[in-house]
Structure 1
Amino acid sequence: MKCPYCNNDMVLGVIRGGRDSVKWISKEKDKGFILSSFAKGITILEWLDSKVEGYYCKECNKITIDLEKQL
């Protein structure tokens, strides 16, 4: 895959879940670490043994991922 920022080749890898879910939360809804598990956001990973594929650009230091459709 080509990087959408610099057009260099990207490397395929995975991001693995841990004990807690991983979500993207808008800045306005972010209430800090403890309350973030209750905030509505886009779930990237559930928990334990989940993973999502992503492409890493060494030049830009960015990772791009495809998400499942959120309701």
Structure 2
Amino acid sequence: MLYFKSCPKCATGTIEHNYDTHGEFAQCLNCGFMRDTPGAVSERKFKQLLGNWRNELLAHEQSLSEAVA
């Protein structure tokens, strides 16, 4: 399934929720962001995961900017 303009990293990329021999994953078709997802996740839960990943990335970027300042 595709989620347009929902990438937690670049915010403009399309996230593809797919699976392969190693399990399910989410990948941005724009910037290459990739994370494994739990098996048989619902659409609602997947959107929550996207939000959680965005919050993690923002917190990490903020801690890096504070370390530089």
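Values quoted throughout were computed directly from the atomic coordinates according to the rules given, and no laboratory measurement underlies them. Please read all numbers here as calculations on a predicted model, not as lab measurements. Cβ atoms are built from the backbone, for glycine too; each structure is taken alone.
Worth pointing out:
- Given 36 for relative contact order in percent (Cα under 8 Å, 6 or more apart), calculated: source structure among 1, 2: 1
- If distance in nm of label points 7 Å out along Cα→Cβ at positions 1 and 57 is computed and equals 2.0, the structure in 1, 2: 2
- Computed -13500 for helix-only ellipticity at 222 nm (-39500 (n - 2.57) for each DSSP H run of 4 or more, over all residues; to 500) - originating structure among 1, 2: 2
- Structure (1, 2) behind the derived value 1.1 of distance in nm of label points 7 Å out along Cα→Cβ at positions 9 and 25: 2
- Mean projected area of the Cα convex hull in nm² from the coordinates reads 5.0; which among 1, 2: 2
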